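The structures considered in this document are given below.
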Structure 1
Amino acid sequence: MACILGLDTSSEGCSAALIKDGQVTSVYEVVPRDHTRKIIPMIQQVLKDSDTKPEQLDAIAFGRGPGSFTGLRIAAGVTQGLAYGLDVKVIPVSTLEAMALEAFVLEGHQRVATAIDARMDEVYWGAFKVTESGVVALQSERVCKPEQVSLAEDDASDSSFAGVGSGWLFGKRMPEKVQTLVSIGDQALTAKAEYIVRIADSKYREANGVSDEIVSAEQAIPVYLRDTVTWKKLPGRE
């Protein structure tokens, strides 16, 4: 079995996890604006708790986004540094996908609509089907206004969805059809390394370590979904 380290700093939460022989060791803490200081000690802790040496790692997984721009850069930077130093591959994992898996593991939801508050009056949006076999994306992830989210006809044909994530704070602004199909669940749910390593482990085993989703260190790149950010100057500022 693979030995994979995972980390996530995409939200106010900071987490590290390690999967080894199918067993997950993890640590999670809410540390707004303190991820840079916390993430390395967390990595050291899960290595110690799982009795794992860095040289035993087969790959490193990270929450590649969407999420906090600064947080995603921290995770990508740490992942790149470790992967280069240990000469191991990287497995970028969608934070929206990790949230869907968490909703399945904790609540048994098999169809999950994940939404994260993207600021600027927008949400990061994704829809997934989850089973014991894994997580399948039902549509492409995107960033859009709450009024523009959608669920394809095929996605909604068999059953309703559970809605998780901070983006559901805007649930009443979403299209009526979406509101009808979705039962809003945990709005505080965020991506965590524990679920990122589970997804990464599945990808690694299915591909026997070789796949387009398993990349080199330099390809550990955040996925922002939003290409540009418009900054508004404060009065009197240049």
Structure 2
Amino acid sequence: MTIAMSKKFSERIFFRPLFFILRPFANLIRYLMLKIMKKLRLPGDDRPARAAASHLLEELVLPSGFRIFSDRGFRELAQFSTLPTTEQDRVFNELETAGICLALFCLDFADALVKPEDYHFWREVKDRLPKEFEENLIKMGAEKESAHLYQDLISMRYQEYEKTTQEAIDIWNSEEPRFRELQTEVAKHSAARVHAIAIGAADHIRRGKLKKVDRLPSFLISWLLYLNEDIGKFIKKL
């Protein structure tokens, strides 16, 4: 008994520093494994697309949304201290949904960033993303019904932001010379979707009472611009 306990203790002593040494490389290792899975994927195997969707959510979109939710500047703008817990939860849901919608829009235009042979892979990732998020919620302890309602919210906001993005493109094409100077439709859509999602999310956070002088949309635009760039880099480099 003494020998067995001593052996376990020795294993813990050995693996603990090893864990701290390897922990900073965990994300890199996961990314490299994903890259290998994508390269070696076979027809009909959806595991690489599922893994890419999971990586996109867990390493980029969800942490980014949580950082903004926790940001002091955002909380001041959102008058967070005055909100009841249920409203704070609703604000968090709107932020994460905004991030996921942005990822879906980026995946819509993945063909402009990747080789032709990878186009269908990224379509699979887009189709998988909302379901992967639902499964993530269930793993974290959410009830299936609640997790499915979140997927409905994503679908509803995606359709809304898709419409307002196109409206922004139409207006800016006719009224903004600098917008017309953007060289590609991808660049135009990128600028328009960031603004459309930011304004829409801010309006939902304000429960439809957003005012022209409100600084919340500008704050969200800055966040979404960085996230948009990070998602684009991930798609392009994988």
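Bear in mind these aren't lab numbers, they're just calculated from the coordinates by the rules spelled out. These numbers come from a predicted model, not from an experiment. Cβ atoms are built from the backbone, for glycine too; each structure is taken alone.
Consider the structures 1, 2: one of them gives 19.9 for mean count of other Cβ atoms within 10 Å over residues 128-135 as calculated from the coordinates. Say which.
It must be structure 2, since only it matches.
log10 I(q)/I(0) by the Debye sum over Cα atoms at q = 0.08, 0.14 Å⁻¹ computed as -0.38, -0.98: which structure among 1, 2?
This value belongs to structure 2.
Once mean count of other Cβ atoms within 10 Å over residues 104-111 is calculated for all of 1, 2, which comes out largest?
Once mean count of other Cβ atoms within 10 Å over residues 104-111 is tallied for 1, 2, the winner is 2.
One of 1, 2 was used to calculate helix-only ellipticity at 222 nm (-39500 (n - 2.57) for each DSSP H run of 4 or more, over all residues; to 500), giving -9000; which?
This value belongs to structure 1.
Can you say which of 1, 2 returns 0.95 when FRET efficiency 1/(1 + (r/R0)^6) of positions 48 and 80 (r between Cβ atoms, R0 = 35 Å, to 0.05) is computed?
1
Quick check: 2.8 is what I get for distance in nm of label points 7 Å out along Cα→Cβ at positions 64 and 120, calculated from one of 1, 2. Which structure matches?
Answer by label: 2.
Taking 2.3 as the value of distance in nm of label points 7 Å out along Cα→Cβ at positions 88 and 160 derived from one of the structures shown (1, 2), identify that structure.
Derived from the structure labelled 2.
Taking distance in nm of label points 7 Å out along Cα→Cβ at positions 168 and 200 for each of 1, 2, which is largest?
Largest value of distance in nm of label points 7 Å out along Cα→Cβ at positions 168 and 200: 1.
Given a value of 62 for percent of Cα pairs over 15 Å apart, for residues 32-95 alone, calculated from one of 1, 2, which structure does it belong to?
2
With semi-axes √(5λ) of the Cα gyration tensor in Å, for residues 72-191 alone coming out at 30, 23, 11, pick the structure among 1, 2 it was computed from.
2
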